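Bear in mind that the values in this text are calculations on the coordinates, not laboratory data. Every value quoted in this text rests on a predicted model; they were computed, and no experiment measured them. Cβ atoms are built from the backbone, for glycine too; each structure is taken alone.
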Structure 1
Amino acid sequence: EDAEIALRLTNKLEEELTELGLYELFTTIEVPLIRVLAEMQISGVRLDIPFMKELSEKLKRDLNKLEGEIYESAGEEFNIGSPKQLSEILFEKLKLPVQKKTKTGYSTDAEVLQTLSAMHPLPKMIVDYRELAKLINTYLDALPQLVNSSTGRIHPTFQQAVTSTGRLSCKDPNLQNIPVRGEMGREIRKAFMPAKGNVLISADYSQIELRMMAHISGDESLIQAFRDGRDIHADTASRIFGVDIEDVTSEQRRMAKVINFGVIYGMTPWGVAGRLGIEFGEARKFVNAYFERYPGIADYMEKAPKDAEEKGFVETILGRRRYFGDIKNSKGMKAFLKRAAINTPIQGSAADLIKIAMLRIFERFEKDGLASKMILTVHDELVFDVPKDEIEMVKRITEEIMVSAMELAVPLTVDIGVGEDWLSAHE
C-alpha cells in the first residue's frame with residue numbers, strides 16, 4: 001500500500017512540476033544534487049579546537065568590556081538581552097524615534113538598530129554586543145560539542161529545499177551565518193582545517209548578486225561596467241560623489257559599496273544613513289544619485305513588486321518560483337513583499353547558479369579520479385579539501401566550471417584562494 005501511494009504521489013507531483021515548467025529543474029539539478037550534498041556531509045570538516053577555546057576566552061573579555069561601555073552610554077545598568085528593557089532605554093530614556101511596532105512593543109531588531117546608529121552611539125554598541133555574543137555562543141562554544149568522536153570532524157547537514165529563495169541552508173551546525181564582515185567573525189574561519197597534509201581551496205563568486213541584478217534588470221550602465229571589467233564600487237562612487245573615477249577615495253568607495261549591495265536588499269535612505277553614519281538628507285541624495293546612474297535598476301525595483309502582487313509569485317532565471325499567497329492582501333506585509341519581490345529573483349538565480357557549478361565540479365572530480373573533496377558551501381563560495389599535488393588542477397577545474405555555469409549578460413568571475421585554513425584560503 002505504501003509503495004502504491006508513493007507511486008500515485010510521484011505521478012501527480014511530476015504532472016504538477018511539468019505544468020509549472022519546473023520538471024527539468026527538479027530532475028537535472030535538485031535530484032542529482034542530493035548525492036553531492038550527502039558526500040559533503042559524510043566528508044565533514046576538521047576543527048582546530050584549542051584555537052577555538054583561546055578565541056572564545058578573548059571574545060568573552062571583549063564582551064565584558066563592551067557591556068561596561070553600553071551601561072555608561074545608557075547612563076544605567078539594564079538587561080541587554082531584554083528587548084523590553086532595551087526599548088525603554090532607547091525610546092523612553094534617550095527619546096530616539098520609534099521605527100517599528102510589534103505585538104509586544106517597539107522593535108529593537110538589527111534593521112532598527114542600524115537606522116538608529118546614525119542618531120546615537122548606543123544602538124551600534126548593541127549590534128556589536130549581539131554579534132560578539134552570537135559568535136561565542138553559537139560557534140566558539142557550540143561547535144566543539146558537535147565534533148564526531150569517531151571522525152574528529154563536524155558533519156553539517158545541507159538542506160536544498162528549505163529556504164524560500166532556493167538557496168542552500170545548513171544545520172547542525174549552521175555555518176551559513178558565520179559573519180564575514182567583522183574581524184572576529186573572520187577569525188572563526190581560522191579554526192576550519194583540511195585533512196592532514198592537505199590544503200583548503202576557496203572558490204568564491206565575485207559580486208554575484210550585483211551581476212545578477214545587472215542581468216535581470218537589464219540596466220545597460222551596470223552591464224557595460226561589468227563587461228569592461230571596471231571597479232563597480234569606484235564607478236558608483238564616481239557618480240554619487242561627482243568626482244573622476246581616479247580621484248575616488250577608499251572611504252568613498254566603501255560608502256558606494258554599502259549602497260550597491262544595500263539597494264539589492266531594499267535598504268532605505270534611513271538604512272543607508274544608519275549603516276554609513278551620515279545624515280538622512282545626505283543618504284537620500286546618494287540613493288537618488290544611484291538610481292540616476294542605474295535607471296534600469298530603478299525601473300526593475302518599481303516593476304518587480306507590481307508583477308509579484310499581480311501574479312502572486314516571482315521567478316528565478318531557471319523558473320524556480322517563490323509564492324506569496326495572501327501576502328498581497330496584507331497591508332502590514334507590503335514592505336516585506338516589495339523587498340522579497342526585488343531580491344528573490346536575484347538571490348534565487350545565484351542559488352541556481354552555484355548548484356549547477358557544484359554538480360559539474362563533483363562530476364568532473366569523479367571523472368578525473370581526483371582525491372579532492374568539496375566540503376563546504378556558504379552562499380556564493382565553495383570550499384575544497386585538496387591534496388597538495390592536485391592544487392593546480394582543482395583551481396583550473398573550479399574556475400573553468402564556475403565562470404561558465406550559466407550564460408548571463410555579464411561575465412562571471414571567481415576569486416580562488418589556497419590556504420592551511422579557511423581564513424587564509426578565503427582572504
Structure 2
Amino acid sequence: MELTRQIAAKLRIDGYARREHTVMWRVGQIERSGLRVDIDAAEQRIEAQRRLLDRDFQRLRDIAGVPLRGKAPHLQAAGKAAIAATFQRLGVDPPRTKKGALALNQEALSQLVEHHPGNTGVNELVDVLQKVGRQRTFAETVLKHVSHDRVHPAIRADQATGRISVTKPGLTTMGKRERQLVLERALILPDTDDEVLIAADLSQIDARAMAVLSGDPGYIRAFAEGEDYHSAMAEALFGAHEWDRAGHHPRRSEAKVVVHATTYGMGALGLSKAAGIDENEAKRLLGRLDMQFPALASYKRVIREEAGRKQVLRTPHGRTVRIEPGREWTQAPAAMGQGTARDLMMDGILRLPNWLASRLRLIVHDEVVLSVPRDRIDEASTALLDALQFDFSVSSGSTVPVRAGLSAPGRDWADCYRDEVPWPETAWEHRQQDSCDDPECTWHEEL
C-alpha cells in the first residue's frame with residue numbers, strides 16, 4: 001500500500017487523465033455487455049472451411065505431389081520441396097525470401113503470376129497455394145471465448161497513441177473490404193432478435209487529424225462540405241487533368257495511395273514501393289505535396305525536430321506520446337496524427353447520450369458498432385451522427401469538420417454493409433437462400 005501511495009504521488013493527474021477515466025469507462029461497456037455470437041453459423045463455417053481446405057489440399061497434392069501430412073502440409077519440408085520442384089518443372093524459379101527459403105506469402109505469389117501471366121500451370125499452382133494460405137480459424141477462436149452465447153473481449157488502450165485494442169478474441173482483423181473476410185462479421189449479432197446493429201465510420205479521420213495539427217488552410221479546404229477529399233488530393237498532385245468536377249477525379253485512386261502513404265512521413269523509397277512507381281516520380285510527388293500544403297510540410301518538419309530534442313510530444317487534447325530515439329522521421333507525425341485521430345474519435349464517444357452509450361458494442365479502428373431496438377433505429381442513427389460529427393477549432397481560428405458515414409441497420413454485422421460492397425453474400429437475406437448464381441459467392445461456396 002505504501003508503495004502504491006509513493007507511485008501515485010509521482011503520477012501526473014491532469015484534465016486529460018481524468019478524461020481518460022471517463023473514456024475507458026464508456027468503452028468498457030463493450031467488455032461488460034459483450035457481443036452476441038451466432039454459434040450455429042460459427043460451427044457451420046468451421047465445418048465448411050474444413051471441407052474447403054481438404055478439397056484444396058487434395059488439389060495441391062494432385063498438382064504438385066505434396067504429401068498430405070500434418071495440418072499445413074505445404075509448409076512441411078517435403079511439401080516445400082515438392083512445390084519448388086513443380087515451379088521448376090513449369091519453367092519458373094520458385095519465389096524465395098532474402099535468406100533463400102521458399103516464399104509462399106500472398107505478395108510473393110501474386111508477383112509470380114504478374115511475371116508469368118501466360119503460364120497456366122503457374123497460375124493454377126499459385127491459385128491453390130493462395131487459397132490454403134488464406135484459410136483462417138477465426139470462427140474457432142471466437143467460439144473458444146463464448147460464454148452463454150456471448151463473448152466479452154478485453155478492451156484496452158495500451159498503445160502510445162491510445163488506439164483501442166480488442167482482444168480475447170481479437171475482433172479488429174475482421175475486414176469489410178476483402179471478400180474472403182467479410183463473412184466473419186456475420187458471426188456478430190445484435191443483443192436480441194428485436195434489435196439491429198448500426199455502425200458508423202469516421203471519414204478520413206487520420207487526414208483530418210493532420211489538418212487539425214497543421215492548421216494548413218489549403219489542406220483544411222479539402223474537407224469542406226461537398227468536397228471529395230481524395231479528388232481534391234488528386235487535383236493537388238496531378239492537376240485538374242480534364243476533371244469537370246461532375247464526379248470523382250480520374251486519378252483519385254492513385255492519389256489515395258500516395259496521400260495515405262505520405263500522411264505520416266513515408267519517404268520516396270517507401271512511397272515508390274507502396275504506390276508501385278519509380279523512386280524519382282515518388283520524390284516529385286512528395287515535393288508537389290509539400291508545395292501545395294506548405295503549413296502541413298512545415299508542421300511535420302517542426303514536430304520531427306521537437307521529437308528529436310524531447311522524445312515526448314503532446315496532442316492538442318493533452319495526450320503524452322513518446323517517440324523512439326532515431327525514429328522521429330516516421331514516428332513523430334504518425335504518433336501525433338494517430339493520437340489526435342483517436343482523441344477526436346473519443347470526443348464523439350463522450351458526446352453520445354447515456355442511453356445510446358450503454359448500447360456500444362464494438363470499436364474497430366475508426367468504426368463504432370451499436371445494438372439498438374428496431375423501434376428506435378431512426379432516433380439512434382440521428383443521435384450517433386450528432387455525437388460523432390462536429391467542427392474542431394484549430395489554433396489558426398479555422399475549424400476542421402469531423403464527419404462520419406452511417407451504415408444500414410443490419411441483422412448481423414456483415415449485413416450492415418450490404419449497400420456498400422458489391423458482394424451479395426454480405427446481405428443477410430442473400431444468405432438465407434439455398435443457392436445463388438454467383439460462382440464466387442463465399443457463403444454458398446461453403447455450403
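List of remarks:
- Structure from which 1.06 was derived, Cα Rg over 2.2 N^0.38 Å, options 1, 2: 1
- Test item: Cα extents along the principal axes in Å, for residues 159-262 alone calculated as 50, 34, 26, pick one of 1, 2: 2
- Parent structure of the calculated result 2.8, given that distance in nm of label points 7 Å out along Cα→Cβ at positions 95 and 111 is the read-out and 1, 2 the choices: 1
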